[in-house]
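Colleague: Below you'll find a set of structures to go through.
Readers should treat all values here as calculations from the given coordinates under stated rules, not as data from a laboratory. The structure presented is a predicted model; accordingly, all values stated were derived computationally and were not measured. Cβ atoms are built from the backbone, for glycine too; each structure is taken alone.
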Structure P
Amino acid sequence: MATDSPDTVALTRFGWNADVARAWERQRPLGARPARLTAVHRATVELEFGHGREAARVLPALLGESFATGDWVAVEHDEMGALWVVARLERRTELARATASGARQLLAANVDVLFVVMGLDGDWSPRRVDRYLALARQGGVEAVVVLTKADLCEEAAARAAELERRLPPETAIHAVDGRGRSAAAALARHLGPGRTAVLLGSSGAGKSTLANTLLGAEVQRTGAVREGDDTGKHTTTSRVLLALPDGACLIDTPGLRGLQLSAGEEEVQEFFVDVSELAARCHFRDCRHESEPGCAVRGHVDSDRLDNLHKMQREAARLEEDAQARKERRGGDKAISKALRAWVKQKRAT
């Protein structure tokens, strides 16, 4: 299929670009059409062909694969006219977290920029920003911090400055009123034709409000936060990909109650780019930046950020231990089942 076919021209509004075209030419099944996955449901997925959304089912042979909003897929119609996903293109980037059980949960695929949305109210948590920046680094995605409700916070400028001192100097930080045109103007530099952004943050942080501002229309449902603790409701119930007027795409997501990286203890430090760069100068190669002499990190990285890194490393270590324990438990269960079957077989033989 030529990259300038009617199908692909229509898909440029949904992120089709030269990189996707090359991947499609390498991987497309003969006779299939390209589409972008805009939402994932239990039994079906929603697809965009550039001229409207359609629902499809996933080929049974692919049910073992994971799909995420933002995936590029190949689709075909069967003899009855039903639409099926028959292949998934390799992802350029992906964002994933670990669940409480240690499973890996995909949040979005093929995104260029992660907008870390945090309200300047009861949602304020610099430590949570550290986690989202690490998530972006792990996924190979640009991260931009968007502080919403700046119009309601007298300390907006001071809090933005606090984050600037805390985070790596290249981190973009914007304090905005998510309902105002100035918010769209501030974020426009990170968007543009062919790019895809994802909004991640807590419930009530203002993600859907910001999405509507970027869309220029009331597309996403929004809700007020609860008085007293600024807790928001899940007005967005699924991850959905939307086309922006400037040719970029935006993935709006439900609020996340927690964020655990799907990474090992040793990997976590690599996602704190400022720490990992300084760590190369430490006197000891295995320096943990706690009390070791010759540490190049302490004193140059915000102490609370460093404490947060250590906390995330401990979480990753526990997750690895739990995963190993589950593996050993499954192995023990299999051994018991095998022994039981052998005993039953022997009893039947006698």
Structure Q
Amino acid sequence: MDWITEILYDTWDFIVLFLEENIPLVVGSVKAVIIAVAIMSVVPALVWLERRLMGRFQVRLGPNRVGPWGFGQPMADTIKLLFKESIIQSSADKFLFHLAPAVVVVTAIVAFAVIPFGAPVEVLGQEIPFWGANVNSGILFVFAISGMGIYGMVLAGLASNNKYSLMGGLRSSAQMISYELTLGLSALSVIVLAGSLNLVDLVQAQEAYPFILIQPLAFLLFFIAGIAETNRAPFDLPEAEQELVAGFHTEYTGMKFAMFFMGEYINMVTMSALVTLLFLGGWNSYGLPIWPIVSFALKVFFLLCVFIWLRSTFPRIRYDRLMTFGWKVLLPLCLLNLLITGALTVI
């Protein structure tokens, strides 16, 4: 048995040595797993919240039978989708058909990797930051990764070999490209004020007051464009069931169908977090006795409720009016706001 003990001791020494030499890698991997699991866990809760709030807004009952207050309904839906048959038509491109929902979910999760959701805390002499990675051009990273989510929708429409799905994919690409201009230009006004692309620096620049007080127009433009970017009502034209059956995910069933909605809800959280960081002061509580991470979570929760409120209130607009609104109203207002901001900053 001595040789077994010796092997165990050698293995333990190797593990300790590896951890000591690769602490940043280990800490980063643990953070990545925690963030991914947390974001995936938020999705069922957000589905329940949306159904309950929409029931209140529309004077009807939301889910209330499965578990107390309907808490078990998202779990029941998840189990149903996991065991539901996945049907793929013979004319579909099998590889792209499987790839599309994975692209949507992975890009949605990766975009959250650089979102800071709390001030660093010191534990045992070590400063622990509440973010996955502090990238100098963090906001550009979020825009770039979230923009790649377009490929998932376009591939889904193309691979399905269905004209309604193809039209939904083309709509999603045109809509996202159009409203990304508004999203970037409205964020640029805040970047000019803070003088940095780093999301942590943007929050620290708002320690005295949130940027929404001096950039209300940019906030409004960014939030409207964010709703369009996440394909939420009244801008959910890529799905438009009255026109396109279900749009780009018409031919999807089972868990692949659910993955598109997982990506949508994760994008909602990411967009709400981005609005909080750019305009609402991030984790700054401005004198209120609230922990930084709780302050950040409350602001994100409020914005998610606004997303749901808008879906329950406004009807879907016509597609040509959607594009006209983006190019002829939002984009000129963004350019005007950026011009004024730049001029006042220089003066």
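Colleague: Which structure, out of P, Q, was Kirkwood radius over Cα pairs in Å, for residues 53-260 alone calculated from, if the result is 18.0?
Modeller: The structure behind it is P.
Colleague: Identify which of structures P, Q gives the largest calculated value of mean count of other Cβ atoms within 10 Å over residues 157-164.
Modeller: By mean count of other Cβ atoms within 10 Å over residues 157-164, the leading structure of P, Q is Q.
Colleague: Let me ask another. When Rg/Rh (Cα atoms, Kirkwood Rh) is compared over structures P, Q, which one is greatest?
Modeller: Top value of Rg/Rh (Cα atoms, Kirkwood Rh) goes to structure P.
Colleague: Now, a different point. Could you figure out which one of P, Q the value 21 for relative contact order in percent (Cα under 8 Å, 6 or more apart) was computed from?
Modeller: The correct label is Q.
Colleague: Follow-up. Quick check: -10500 is what I get for helix-only ellipticity at 222 nm (-39500 (n - 2.57) for each DSSP H run of 4 or more, over all residues; to 500), calculated from one of P, Q. Which structure matches?
Modeller: The read-out comes from structure P.
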